[in-house]
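Derivation of every value follows stated rules applied to the coordinates shown; laboratory data play no part. Since we're looking at a predicted model, the values are computed, not measured. Cβ atoms are built from the backbone, for glycine too; each structure is taken alone.
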Structure 1
Amino acid sequence: MIILYQYPKKNDSFSYSKPLISIFILNYERPHNLETLLSTISHYSDPIGEIIVCNTHPMHAIHKISYGEKLGNIPIYIYHDFEYKNRYGAARRWKNALKWCHYPWILFLDDDIVPSFSLINKMYTEAQEDIMTIYGPILRRCDISGYYTNATPENYNVILTPILLVNQSLLIEYMKDGWNQHESFLEKTKGNGEDLSINSFLYHRQKKPIYVEGSYEWLDTRKGYSSRPYHFQQRRQFCQDLFF
C-alpha cells in the first residue's frame, strides 16, 4: 500500500464544536466523474469538514489537486491505495476510511453520484437520533429468495453505498465483529457485496438501516459493479447464503 501524503493524526490540530462529516470517495476508473463530483461538493459547507479521495488505480489516479487544497469551501486530501491485485475491490473503503477520515461521521460516496446538499443535511440531522445504524436514499431488498432492486420504503432492508452515512463507532464495530464473516466472499467477488455485508451486520444486531429521501444526480455509471458479469448472481448468492 502506498500513501501519498502524511495525514495529521486524529488528535492533531483539529477542533470542532460539533461532530462533522468526512466525505470518502474511491476513485477507480472514472476520474472524469470525480472532477464533476468534487467541483460540486467542495462548495458545500458545514457539517462537512473534509473530503478524502482514495486513488485505487494507478492509470486513473488524479494528481492535479494539492494536498489540503480547497476547490471551494472544503479541504480535499488525496491518497493512493494501489493494492496488489486489488484484493478487496470497493470493500477496501471500510478500512481506509477508518485510517484516514478525521471526523466522527463518514459519508461514503461512489464516484458516479452527486448528492444534494439538502440531502446530506437531512441525513446528518436524522442520524443524530441513532449513531449505530446507517443512513441513505438508495434502497434494495435482500431475502432468502434473492436480491431485488425494486425495493420500496415499505419493504426495503438494505441501504446501498453510493450515498451512505455511517458513524465511525458503528464502522469500528462492523470491522471487529462483522467483516470476518464475509471477508472470503468479498475477496472472491473483488468487493461486490460490501454494502450487503454491513447491512447483514445490522440485521444480526436487530437494527434497520434508515431510509432518507432526498435528491441526487447520477453521473457516468459505466464500468461500475453493476455492468460486470455475474454482478447480480453474486449478490443473489449473498442474500440467499450469507445475509441471514
Structure 2
Amino acid sequence: MQVQTQVGPIATSASIAPGTVVAMRSGNLGDTIMSELHGRFYEQTYRANVYSGGLTLTSISNATFTSGTGGSGTLATAATGTPIIGIWNPLASTINAVVLQATLGVTLTALTATGAGNFLWYVYTGNGAISTGTAPVNRKTLTASGSQCKNLSGLALTGLTNTGILLGASALNGGPIYNVSEIATAAGFHTLASSYTENFDGAIVIPPGGILALYATTTPVALSAVSTLMWEEVPI
C-alpha cells in the first residue's frame, strides 16, 4: 500500500474544519511526522469536554474527612462523609466521567499538628439522590456550566444510598503523613511536603450514579487542604 503525504506543514491561516480530508504530513526525507504540537489534554479541552472541580483552602481536621466515616463505615456515617476530592456523576447522566488528573496540597495551620496519614480513593455506585454538589468549571470556556457531573469536594454526601468500596491508595500527599502529634517551635517548624499530582489518564471511569471520593486515613489536627480533580465527559 502506498500512502501519499505532503512535505511540510499545510498552508492555512485558520484551523481546519472537522470532516476535512487532508494529506498526511512528512519531512524532507519522506519521514512521517508524528505531531506533538499540543499537550495531551488539548484536543478534548478544545472541544469543551474537560471539566474540573476542587476544594478551596479548608480545614480537614474533622472525622468526616476520614475513610472510617466516608468510606468503609456504615451507611449512616458514610452519608456524612466529606470527600477532600469528590465527584458525582448523576444516575440520569448520559456520559461517563473519565478521570484525568488530581492535585492535593496540605497546609499546617498550627505549631501542634497531627498528620492525616495516607490518602485513599473510595468509589460508590448507583446513586441518584445526592442533594449536594457544585457546578464544575469547563476548562475551555472557564465558566461553571455545561457539565453533567457535580463537584463534591468538601461537601457531605447527603443522599448517599450505599457505603464506599476501597479503590486503592492515592499517590497524593501533603503535610506530615504520620498520624502522631508533633509540636514545632518558631525555630524548628515541621518539614512540609509539596503539593502532589496524581495522573490517571483515563484509568478510572465514573459511570452514571458513580461517585469517586478521596479521604484521609486518620483524623488530622491543624491541617487544611486545597484540591483539584480534572476529568473528561465522554458520551456513553
- Message: Please compute distance in nm of label points 7 Å out along Cα→Cβ at positions 33 and 81 for structures 1, 2 and give me the label with the greatest value.
- Response: 2
- mean count of other Cβ atoms within 10 Å over residues 137-144, calculated, reads 18.4; among 1, 2 the input was structure 1
- Note on the structure: relative contact order in percent (Cα under 8 Å, 6 or more apart), calculated, reads 36; among 1, 2 the input was structure 2
- Item | Origin of the value -1000, where helix-only ellipticity at 222 nm (-39500 (n - 2.57) for each DSSP H run of 4 or more, over all residues; to 500) was derived from one of 1, 2 | 2
- Message: When FRET efficiency 1/(1 + (r/R0)^6) of positions 73 and 129 (r between Cβ atoms, R0 = 25 Å, to 0.05) is compared over structures 1, 2, which one is greatest?
- Response: 2
- Highest-scoring label, criterion being FRET efficiency 1/(1 + (r/R0)^6) of positions 49 and 145 (r between Cβ atoms, R0 = 35 Å, to 0.05), among 1, 2: 2
- Given 17.7 for mean projected area of the Cα convex hull in nm², calculated: source structure among 1, 2: 2
